[in-house]
Structures are given as structure tokens and as C-alpha cells.
Structure 1
Amino acid sequence: MSSALFSPFSLREMTLANRIVVSPMCQYSAREGSATDWHLMHLGQFCVSGPGLVIVEATAVEPRGRISYGDLGLYSDDNEAALRRIVGFCRKYGDSKLGIQLAHAGRKGSDHLPWEDPDRPLAPAEGAWTTVGPSEMSYGEGWPPPQALDPGGMRDVKEAFILATRRAARLDFDLMELHAAHGYLLHEFLSPLSNHRVDAYGGSRENRMRFPLEVFEAMREVWPASKPLGVRISATDYAEEGWDIDDSLAFAAELKNRGCDYIDVSGGGLVPWQKIPLGPGYQVPHAGRIRREAGVITMTVGMINQPHQAEEIIAGGQADLVALARGMLYDPRWTWHAAEELGVKLEYPPQYRRCHPSRWPQAFPHRRTAE
């Protein structure tokens with residue numbers, strides 16, 4: 001049986017075995033920005049299970065750019081060495097391509113771990129740090145206002161992205177993604193709800209896009225030309241008078257003109273009063289529209305967890321790649337199970353071949369026996 005979801009896909013000189021992506025998911029389990037054994041287990045389980053691409057979680061480019069003290073970082077030699085161990089493990093035992101998402105939390109940084117005290121920023125006695133943003137506007141009630149970045153501060157942030165990109169290139173990641181979504185720093189520059197600047201980086205949409213585009217250009221210049229560089233965006237703020245899909249279309253077109261290889265289409269995260277219409281595949285229409293109207297490759301995400309649902313998204317031209325997050329956490333072997341449901345034969349690691357349903361079909365009477 002032919003499957004669109006399991007067809008190969010190429011970006012620059014990288015070819016994915018299928019269109020399934022493990023979305024970057026913060027684990028809040030790093031120490032001083034460095035990956036731990038948790039990351040080895042977390043990423044390794046996906047890389048041996050068949051997805052075309054696994055993207056490492058939002059990785060801070062400087063300490064103040066972390067969401068929490070448990071965030072992964074790529075701003076020090078220790079961070080780089082710890083990630084090298086993880087990358088080496090995934091390369092040795094898995095076949096998935098590896099990507100990394102570089103990020104800066106902006107005004108949403110200095111937060112507690114989500115399972116400790118969610119949505120309450122750290123107090124000074126708890127080790128809080130000063131956050132930065134385009135304007136001195138706090139994220140919400142109880143959050144301190146960030147320090148507005150001046151031209152020197154913006155140069156420092158851009159340089160941090162450049163240095164982290166160079167580190168990622170040394171680690172030989174296959175793909176890079178720039179995080180400009182979910183209310184973090186670059187998204188804060190984009191949205192009129194968080195950017196009230198009166199200089200060349202505020203006001204009009206063109207001005208609000210300027211700094212994120214400058215960061216992208218700087219990263220593209222130092223990231224290998226043979227490797228893809230994409231951008232995750234929030235297609236809409238889901239809030240009145242905020243960033244919307246028309247803005248995203250304009251931003252996607254500008255990114256494409258600067259060498260962006262794909263847009264990872266997400267949404268929301270900028271303000272606490274957002275109203276998101278949750279439902280299966282609720283963000284897919286945004287990805288479809290950006291793909292059609294901006295003429296750019298798109299990745300879609302958001303409550304996609306059924307194989308036939310993902311197949312229809314790709315076969316119907318709504319997106320080029322499908323990313324799963326919570327669905328993968330719930331079922332790290334999702335790719336294997338999707339292949340069975342769609343009638344596709346996959347190779348398993350030799351250590352796991354005996355678990356294929358065809359090797360003990362009496363235990364899986366409802367499953368195919370393709371082998």
C-alpha cells in the first residue's frame with residue numbers, strides 16, 4: 001500500500017525517510033543548561049522508533065533566555081559537550097535525522113518548573129533573573145516587566161543566536177529551527193500586543209518583523225548551506241488586535257526570500273487571555289493556508305495523534321510534514337503503530353524485531369501480518 005505519510009521528503013541535501021516529526025518538547029530536566037541522562041533516554045527512544053526527524057527541545061542561546069532553570073541550553077562548552085553525548089548516542093542506535101530548535105524565552109523566562117508551581121515566576125529569593133523583551137510590558141498579572149532591549153542588547157541577543165548556531169553546526173545536527181512562537185522573545189517582537197517600541201523595530205508590521213528577520217539572516221549566514229533552517233511561528237495570537245494569519249503570511253514570505261526552508265506552524269502563547277479553539281488538528285488550516293499562499297514548505301502540529309488523520313493531512317496537501325508532541329510522549333512507538341495501520345512495512349532495530357506483530361500474530365489478531 002502506498003502512503004503519503006511514509007513517503008520520503010527532502011530539504012536541501014537532507015532526505016527524511018518519512019514525513020513524521022517528533023516535535024521539540026521542553027523537558028525541564030537540564031542542569032545549568034546541560035543535557036542529562038533524561039535527555040539520552042527521551043530522545044533515544046524516538047530515534048530508534050522510526051520517525052523521519054526528531055527535533056531537540058527549545059534550547060536557550062543564553063542563560064537569561066531560559067524559560068526555567070531546568071531548560072536546555074547551548075551557550076557554553078559544557079552544554080555543547082553534554083549534547084554531543086546525546087547526539088552520538090542517537091546516531092549510533094537510531095536512523096532518524098536530528099534537528100535542534102534554538103530559542104530565547106524573553107519576558108516569559110525566569111519561571112518555575114511546570115510541575116512545581118506553574119505560571120508563577122521565580123521570586124528573587126528563588127534565584128530569579130532579569131528578563132528582556134521588546135518593551136517593558138509584563139506577560140501577565142504577577143509577572144515582572146522585562147528590561148526593554150536597547151540596540152546593544154539586541155546585538156548581544158543576535159550574537160548569542162549566532163554562537164549557538166555555530167555550536168549546533170559543530171555537533172552536526174541535520175536541521176536547525178528558530179523558535180519565533182509561543183510568546184517567547186522573537187514572537188514578542190512580532191506581535192503588537194507585546195511590542196510597543198517607537199523606533200525602527202516597532203509600530204508597523206514591517207518594523208516588528210525586522211529583528212526576527214535579522215536574527216534569521218545571521219543564523220542562515222553561519223549555518224551550513226547544505227542544511228535546512230526553518231522557523232516555528234505562532235500563526236495567530238488567538239487574541240483580539242494581536243498577530244494574525246495575514247501577518248504570518250507576510251512573515252513567511254519574507255523568511256522564504258531570505259532562505260528559510262520551512263515554516264513550523266503553531267499558535268498562541270503570547271498572552272494569558274488567548275482563546276484557542278482546541279480540537280483535533282485545530283492548527284492544520286493555518287499550515288495549509290501558509291503552504292498555498294506563501295508557497296513555502298510547512299510543518300503542522302497540534303492534537304494530531306491518529307495515523308489516518310496524519311495521512312490525510314499529507315495526502316491532501318495541507319502540510320508537508322506532521323509533527324507530534326504529546327502523542328509521541330504517550331506512545332513513543334507511534335511511527336511503528338502508524339505503519340501497521342496504514343499497511344507500510346518498516347525495518348525495526350534488530351534488538352526489537354521479535355516484537356513485530358507478524359512474529360506473534362496470535363497476540364495481535366487485529367493487526368496486519370505483512371512480514
Structure 2
Amino acid sequence: MNWNAFTPRGNFTIEGKSGCRLSGLTASVKDLFDIAGHPTGAGNPQWLMSHSVPENHAEVVKLVLEAGVSVIGKTISEELAYSLLGENVHYGTPVNPHNPECIPGGSSSGAAVSAAAGLCDFALCTDTAGSIRLPASFCGLWGLRPSYGVLSVQGVVPLAQSFDVPGWVSQSPEVMLQVGEVLLPTDQCKLESKQLTLALPEDLWSRVRPEFDDVLKPIYQKISSFFSAIVSTNLSNHKLLDWQNSFRIVQGFEAWQSHGEWVKSVQPNFGPGIKERFEWASTINQKEAIDAKNAMLINAQKIYDYLDHSIICMPTVSYLAPRKGEASSEQDRTNALCLLSLASMAGVPQITMPLATIDGKALGLSLMSQRYSDRQLLKLSQDIWKVLN
């Protein structure tokens with residue numbers, strides 16, 4: 001079957017080093033990462049034509065090749081990674097293997113599809129505001145957004161540089177952990193789950209579809225044995241919408257700082273939604289951005305403080321994958337960003353786990369932990385998987 005996961009001319013193979021720790025594994029690479037000798041298109045044909053072919057690999061690509069991973073090609077991204085749908089007007093919509101009639105989610109749409117279809121062992125992606133976590137949830141995958149700054153963004157097309165992180169998705173929790181043990185630095189903080197509560201913040205869970213709790217309750221009750229207790233203490237004092245709005249303004253301002261000159265010069269043919277997003281981003285002034293960032297930093301500190309005594313557990317996304325051509329409502333998108341923006345604004349790790357389905361659609365459950373506890377969070381998620389299976 002043609003899953004439409006790869007960019008035009010994006011199927012190629014670069015062999016990893018033999019005899020290394022990850023030798024034998026294969027990975028696809030989202031078309032935001034530079035691969036020497038292959039153009040970086042960032043989901044837009046005019047970006048492809050207006051930028052030279054890179055001479056060097058992005059740092060993360062170099063790391064996986066040196067670890068023995070063979071790269072099998074470049075996957076379709078939403079244009080400049082500025083959307084969560086996964087419908088690229090230029091290259092088409094990658095086919096969601098879990099639910100072919102539904103969108104795969106974005107912006108790492110092709111990456112998620114390549115992993116979910118079994119075309120590779122894992123896929124390198126990026127996440128700014130949910131671009132790993134949402135498609136992983138929709139496609140029934142494991143997906144990690146690492147702590148901000150632990151992996152290099154050298155050679156990666158930016159969107160909003162305060163939030164951009166590389167990460168990966170896979171069908172296998174074992175592969176997730178294997179890759180993390182090679183790519184991630186040693187954790188800087190200790191994660192003692194037995195001394196932490198499993199937190200299901202009421203203000204987060206109130207943003208998701210009511211039926212999610214019925215399906216997920218037996219799961220989080222079963223994994224509660226890893227923690228000291230279950231709590232539902234409010235995280236934001238019911239101000240999630242304000243938190244999300246501050247994040248959105250900072251993201252938009254930085255996106256325009258990254259690409260505004262190119263947009264004005266080239267006047268690219270952006271698809272629906274992305275065109276309007278960049279137009280809105282161009283109107284954000286510096287004072288608005290500074291005020292939003294100051295508010296966001298206060299909110300991030302509240303997340304840090306909360307994670308000192310808890311691991312946050314929540315549905316990864318507030319809704320299930322909609323059918324192609326039937327875009328989610330504005331309220332769905334807002335609710336999703338209220339959840340997805342938390343790890344982004346605080347720079348903390350979040351892993352989504354494919355632990356449930358509703359009406360045949362995949363539903364991810366996420367854990368979020370203290371910054372720089374990435375390896376331990378991966379290990380905890382694998383331990384949870386073993387208990388559940």
C-alpha cells in the first residue's frame with residue numbers, strides 16, 4: 001500500500017555504522033532535518049527551491065547514523081511545522097495506518113505514518129506545540145518530546161526556537177528506550193516514582209471528551225502502584241486557556257521572527273490554516289510578545305513546582321482523530337493546545353503511550369515529569385507497559 005509517508009524523491013537509504021549499539025535498526029527522518037546531499041523541503045515546494053542542498057547532516061541525524069541506525073528517507077511534514085492536522089496541500093495527506101479514513105495528525109504526519117505502517121523501527125520528528133505527541137496519539141504510537149535543549153537542533157528548520165525539540169516515535173517501547181539510551185544525555189535529576197503522586201489534574205481532564213475517563217480509568221488505577229498515591233490537584237487554578245494563549249502568542253511571534261523575511265520575500269503558496277497563522281503571527285508586536293513570555297514563564301514555574309512532587313498523567317490529546325476533510329472544531333484545537341502547550345512552555349519531557357482505543361480510534365495516555373528526567377521517564381513507561389501486558 002502507498003502510505004504517502006515520504007516526500008517526492010524522499011526514498012533513499014544511508015547505511016548506519018556496522019557493529020554499533022543500534023545497528024540493524026532503521027529510521028525515517030522528518031523533512032525538517034538536514035541530510036547531506038538531499039534537499040530539505042520543510043513541507044513547502046517554494047522552501048525547497050529557495051534553499052540550497054545541505055552539505056552536512058543535522059546533528060541528531062549524525063548521531064543515529066553513528067549509532068548504527070540506517071536512515072531510509074525523508075517524510076512529509078506540515079508546512080514549516082505550523083499545523084497539527086497532517087494535511088499537506090502540496091504533497092497530500094499521509095495515510096493513518098491505525099484509521100485510514102482519519103487524518104494522521106501533524107506536523108510530523110509522514111514520520112508517524114512511516115513508523116505506524118512498519119516502514120521503519122522509529123522515526124525522527126520535531127515537536128514545538130505537539131507535533132510528535134498528537135500524531136503519535138492518532139496513529140497508535142509511542143512518542144517522546146524530550147526536555148528542551150537535551151538534543152541539538154543544529155541543522156533543523158526552526159519554527160519557534162524557545163520550544164522546538166527533536167524527538168522520535170515508534171511502535172515499540174523497547175525501541176523507544178534503546179534510542180533514548182543512545183541519544184539522550186545522563187539525567188540531571190532523580191525521578192523516584194514511589195515518592196511521587198500520580199497526578200490527574202482536574203483542570204486538564206476537564207478539557208477532554210467525557211468518555212476518555214471511562215476508558216482510561218482502569219489503566220491509571222492499575223499503574224498507580226508505581227506511585228505513592230493518585231491525586232487530582234488543580235494545576236492552573238482553572239486558567240489553562242490563559243496559559244495556552246500566552247504560549248500561542250510567543251510561538252507565533254517567534255515563528256514570524258524565524259520566517260517572516262522569507263515569507264515576505266518569496267510569498268509562498270501556503271495551504272489553508274498555515275497561511276492565516278503566519279498572517280496573524282506577523283501582527284504580533286514586541287510588547288505583546290514580551291508580556292506573553294513573562295506570563296508564560298510564571299506559568300512554567302508553576303508546572304516545575306507541581307512536578308516536584310508529582311508525575312502528571314493525562315490524555316495526550318483532548319479529542320480523537322477526525323475523518324479526513326472533517327477538521328476538528330476550533331474548541332477541539334484550543335483544548336488540545338491547552339494540554340500540549342504545557343510541556344512545551346515548561347521544557348519538560350512528556351511521553352505518550354498507545355494504551356487505549358475508543359470506537360477503534362487510538363487514544364494516547366501521557367506522562368510528564370521533571371525536566372532532565374528523560375531516560376527515567378522512558379524506563380518508567382516501559383515498566384508500565386510490562387505491567388499492563
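Throughout, read-outs are computed from the coordinates displayed, never taken from laboratory work. The structure displayed is predicted, hence computed values, not measured ones. Cβ atoms are built from the backbone, for glycine too; each structure is taken alone.
Given structures 1, 2, which gives the highest value for distance in nm of label points 7 Å out along Cα→Cβ at positions 206 and 238?
1
Quick check: 0.94 is what I get for Rg/Rh (Cα atoms, Kirkwood Rh), calculated from one of 1, 2. Which structure matches?
Traced to structure 2.
When distance in nm of label points 7 Å out along Cα→Cβ at positions 134 and 262 is computed for each of 1, 2, which one produces 2.7?
It was calculated from structure 1.
Once distance in nm of label points 7 Å out along Cα→Cβ at positions 102 and 182 is calculated for every structure in 1, 2, which label goes with the largest value?
Going through 1, 2 one by one, distance in nm of label points 7 Å out along Cα→Cβ at positions 102 and 182 peaks for structure 2.
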